[in-house]
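Please find the structures below.
Bear in mind that the values in this text are calculations on the coordinates, not laboratory data. Computed from a predicted model, the values in this text were never measured in an experiment. Cβ atoms are built from the backbone, for glycine too; each structure is taken alone.
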Structure I
Amino acid sequence: MKKIIAAVLLLAPASAGAKGFELMGKLDLFGGQYFFEGQSGAVNGYGVLDAQLAKSYSASSGFYASLRSVYTGFKQVNELSGGGTLFQQSLDNTLGAKWIKRYEGGYSLKPRLGVKNQLFRETKDEKWSQGLYDFMRYEAGLTLERKTRLGLSTPWIYQLSWDVYYTRYTRFKSLASEYGAELSAPNPGTRILDTVTNQLAYASEFDLPNFVKADLFAAVSLIGYQDQKVINSDGKYLSSKRSDSYQALNLGVSKRYNDIDALGRIRPVLGVSLGLANLMSNQNHLDTDPKHLKYVRAFYDYTEARLAPSAQFTFISPGLVLRTTYEFAVRGYSDRLAQKSDGAYTSKKLAQYSNSFNAEASYPIAASLDAKLQGNWSASRSNNRYEQVYRYSYNSSMYFAGLEWRF
């Protein structure tokens, strides 16, 4: 939280002292409790700071800086290296800057730079910045945007973007590379999680008649592992490095319906989104345990689908807003095999299914200040019973209550 406070102090004087700068954003502070695999955790916190600093230099150009900091004080399963890893707490800080230049015809060009730092605590006694999976990510990108119309009555915004990410795990090093020469063992590389990613993306937003909104996002990411060598069936590491390709397609639609004449009028908005994703990798896996020696080609390849209906109800008179979202996801690995609890391999391909439900209530208690209540339930199931390395099956739930301040 010290980094959050420092960021606010840095941004505030800039807004006050530089003519034309505008500071805006929100701060969420929550307290609550989580439940993981039937066990309850101590009362803990959750906080989000979103801040933007903007300056318009002319009618056609401007500067935009953003800061986002998220502290999560409850147990969570994050996918970082091919499967789910359990963490006690996390702290995510992102800082970005963007230049906007507008041209005739509704075109805009938006180059950007950014840096992201994410810290994880796997155990309660682990110190911050000492986590094995802590990483820094450096970002650069360029977006071409156009605001136009589809026909005469449908506003349409579309974007073409190219982004580059360099991710460095500051403390993660392969032990095999450190001791491999001494033990005459193969050397897989040293910083085997560090990557350089090139992403090409297309996004569209449509404001359709009858209060219908639709959006589309498609992206292709080429992920190059800088120091992770490809392994073959003989247990030898080749000179070639691991290379992944990730494809994603997301479609969404929502509609605002006529107000319901009850409780001072209720305004409903219903929506649904569909997501499809596919990962292809040239990396294989060799399980060297003598009890279940196994070589698996294309160990990381999978296809995933997500379906998420949502609903929002705004009570016009009191200002109460209720939001709910349910998501169902299924992931199937093309070659990774499911294992029994003792590690023995089956003939079935590994599959994972997840459900999550989120509910949120927001109520204004003063100017720019809302009281909020959030609850979440999620469950993951898999036909894999061996979880010594990754988590595939678990239940979790949490509730939080707090305040949101908009500035």
Structure II
Amino acid sequence: MPTPTALPVALIAGWARSAVAPHGGAFGALQAHDIAAPVIQALLMRAGIAPEKVDAVVVGNALAAGGNPARLVALAAGLPDACAAFSIDTQCCSGLDAVSMAVGLIASGQASVVIAGGVEAWSRSPIRQHRPLRDGDAPVAYERPAFAPEPARDPDMLASAARYAATHGWTRATQDAYAVQSHERALAHQAVLADEIVSINDLAHDPYPRRINAALAARMPAAAKYEETKCDGADHLDCSLSALSISAKADGAAFVLLASPEACQALGLKPQAAWVASVSVGCPPETPLLAAEVAARTVLSKAVLASADALAVIELHDAFAVQGLSFCQALHIDPLQVNRGGGGLARGHPIGASAAVALVRVLAELSHEKPLAFGLTAVAGAGGLGAAAIFQRL
């Protein structure tokens, strides 16, 4: 196994997250900073560092629709007025891209201690409307913005996933089995997951995972189906996407504490992992779910790791079961190696926080591995964006 050849640029001195609460659930009345602030406060307390030592906060958020959510988060968490605040919106990739930006701040000498991650209050997201062109016309409401300038290159993400499943032969039964396994793992790991979760509104566990057998899965309605062609050219195959195979809307937050080696020594911090490499990439926007595969291969190369076999822990935010199946096939990974404690299908999808939650899972799992073990976090986002990062246990 490769070992570090130089002092790491950034060290991970702590991590924490909230539970991932279903849309309209326990966090339904909370704004993004209401969810993020308790997580950051607990993170600082666990790491044993005073708020005034934090130089910057970088926050991924996809649905705030303007403003600077990071500044609200910093002030609500009691960070000093002088703390810099950066908001990142790369949709599902936001929480991991925020961490990459934090590493950049440290590497460039602009900061020594940075809190980075993501938060989403999907339940309280603003109502979106296009301003009318003429006086007297009514505004036009919309659910999501465009992610590509040409409509033909900007399909609905659910429809895109359904098309991919149909054209590549991923049957509904296979997708549902993958999703059922995600829920089973999440339920089996609840006691382990509790260690990383900060209680908010008396919620200290992910409430979405549930027991689902094959019969129940088969009765769930189809949420999307690609009708223009038969699944993999065969009439008898059902490649529709069921409600079970899609990550549900959710609220939540997750953050990590990054610091330079010098800051760790000066502040008495006890880092448990080191940042090794991270990437943000793009792929064709028609099939955004594939961007996680591209990002994972790219970051493995950047970290000079021959293949996914070098990884002890792998976390993919799987917004769709077909995405997880394709990811594992592309990287020659046994699905049993991915998302030990359940993935996004079992937790839900707090968009701007999802990748940061997956990163917290990687760091928590790495803490039980042998020293120098590697962990990977990967995510795909709307518009054909992908992000991935590799960390190493110290």
**Prompt:** 19.8, 58 is what came out when Rg and Dmax of the Cα atoms in Å, for residues 117-244 alone was calculated for one structure; which of I, II is it?
**Reply:** II
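Identify the structure, out of I, II, from whose coordinates mean count of other Cβ atoms within 10 Å over residues 45-52 was calculated to give 18.5.
On the way: I: 18.5; II: 15.1.
This figure was derived from I.
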**Prompt:** Ranked by distance in nm of label points 7 Å out along Cα→Cβ at positions 109 and 189, which of I, II sits at the highest value?
**Reply:** II
**Request:** Kindly point out which one of I, II the value 11 was derived from, the read-out being relative contact order in percent (Cα under 8 Å, 6 or more apart).
**Result:** I
**Asked** From which structure (I, II) was semi-axes √(5λ) of the Cα gyration tensor in Å, for residues 141-212 alone calculated, if the value obtained is 50, 11, 8?
**Response** I
**Prompt:** One of I, II was used to compute helix-only ellipticity at 222 nm (-39500 (n - 2.57) for each DSSP H run of 4 or more, over all residues; to 500), and the answer was -9500. Which one was it?
**Reply:** II
**Item:** Which of I, II yields 71, 18, 17 [Cα extents along the principal axes in Å, for residues 221-268 alone, calculated]
**Value:** I
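By the measure distance in nm of label points 7 Å out along Cα→Cβ at positions 205 and 317, tell me the structure among I, II with the highest figure.
Top value of distance in nm of label points 7 Å out along Cα→Cβ at positions 205 and 317 goes to structure I.
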